[in-house]
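Below, each structure is written out as structure tokens.
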Structure 1
């Protein structure tokens, strides 16, 4: 098993695909494929334990410069859906109108910075929470990025006629959003010295997010795949995915008191929170499981997945007998999957094993292995 992250790759979780224009995509075939898999997805979601395999088709271009061009993004993602049907799996892939972090932060002004060949970035424009709370803000749907995202969803829905699952864009948790608004050192001081101001800001960010979610949901309708960005997802599942990477920069007790209530507020209308953090968040497991209504959590479980991937796999057996699903991303070969699962799986767990096998033959072997080990 490879023991370290390959930093020569632009995207360790990416798959190369051939773009497919909507006119050339076999919607009948993919719709039938999704319907078949979703029968199993529905049964899995209703159970408190079990295992599924998801061969994620992440297209690197769609998570960088490609998210600016809706035609290119859709063609690349349709190519990914077409290729995904060749790989043995239990959960279908979906379309995502992704467009850089900072979507909700855009309500407070500020422009995206585009570097050639990269995803957009937004630099913090405030120096204190007071400045943000005193600032005039817009609804996210009225900002340039909000308008672009909704137009992108409309385009996806028009071209696919609702026959392909589509997720929300990646909006981030309030704790993550603040990094696009002001320097984190200033925020962490306020977290300790003025917690009531942090709560006021998080409440405002939550309301802005909920209202933008409603706009997206109205466009996507029954094709909505949940939990969405970064997670195995299905139209038969519930809960909203929240990227909450800054959680590991505060104490678990602070997360429970100051951050989790606003994740709960945002996610409740869609079935409950679904947690993601990059890196090793094994020390925050109890705080994540204590989040009200938690449905799923995501982590990196091999060195090739994330430069800060956890090596404390046994700690995640805390998920056993909770009914909370674990979205376990494992980049690597079959031997890697076997080694990591031997440390991760125990009876009573509810897990989606996310694989990135390079060939269909390797994926077939990994699929059999997962279902043999996780019984």
Structure 2
């Protein structure tokens, strides 16, 4: 019988959906004999879309709007309110999800989202005892308590950094539960050879092919912060990837500059544009940092009170590994950019050492978990003790 694998995501930000799509694509390309279904957990919990009818927006829209405007101050406190709301609604959420699992009968559930893994796991364990549940972190580290790791649950965790592995053990996980990959899940196209002529592609965009070039990127929703970055770095050659933020793109095109620049709205060809750059400027999101490092680009980012709580560790990861420079404000990037340009060869050498194959490693982990499902878990001979 063909195993049915359910990948769970939501649309807050874009990294959770992108990771689910990447896994689904790789599983198909590898010819795994699995039937894969992606589900947006918000649609399962609210199939009648009552929230949108009452408010005029999807549940994730408020968060994405905050990302687009850059107004992220206070998200740490709002996260606590959100988690408290989940605890209050827990019986309802478990019942709604339990009904879904009974209808769809998956052989494995893989979560690519934080905060909701308690209700997802408990609903699956109640509906289909013995069906394995796996949480694949799309952050470089956990933000405990109850963000990614749910202590006391017999689920599996896929971690892309040593920090995430340590956090899992600190919260009581056993070796059989924790699986280390070589990094974050990236889209498979990031591993395909880049066919374009870098010099010619720069010239086609009106850029100087011999000038150091920064790629400015703030995810699929862009950010108003790009306006202040472009203003301050008026003499630095930039490729500004605005995503779906057409308003910011229009304003950037009208902005005077002393150096060539290219303003790009939403494109599926992010990899090609990143290949034109020498460094990345953006927020410390796990996806954009991992993509940049994979593409050989050192990073300039910032950490301050506006930095989202789950992304604060990422700046330390960047500095510890020599992958970039961290400033204090997107409005004051001149000094960090100058430092990066002065150290460009050194930082390039550091990022060049990274070999992230996570998207290809995760299916192997899932196959092992499937194979072992229903067996006594402690003492499995194939499981490596990651604390050794």
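Every number here is computed from the coordinates shown, using simple stated rules; none is lab data. Keep in mind it's a predicted model, so treat the numbers as computed, not measured. Cβ atoms are built from the backbone, for glycine too; each structure is taken alone.
Of note:
- Origin of the value 21.9, where mean count of other Cβ atoms within 10 Å over residues 14-21 was derived from one of 1, 2: 2
- For relative contact order in percent (Cα under 8 Å, 6 or more apart), the highest value in the series 1, 2 is held by structure 1.
- Origin of the value 1.5, where distance in nm of label points 7 Å out along Cα→Cβ at positions 134 and 286 was derived from one of 1, 2: 2
- In this comparison of 1, 2, the computed figure 0.30 for FRET efficiency 1/(1 + (r/R0)^6) of positions 126 and 182 (r between Cβ atoms, R0 = 30 Å, to 0.05) is attributed to 2.
- Identity of the structure behind 5, 22, 32, 24, 13, 4, 0 (criterion: P(r) over Cα pairs in 10 Å bins from 0, in percent, calculated), options 1, 2: 2
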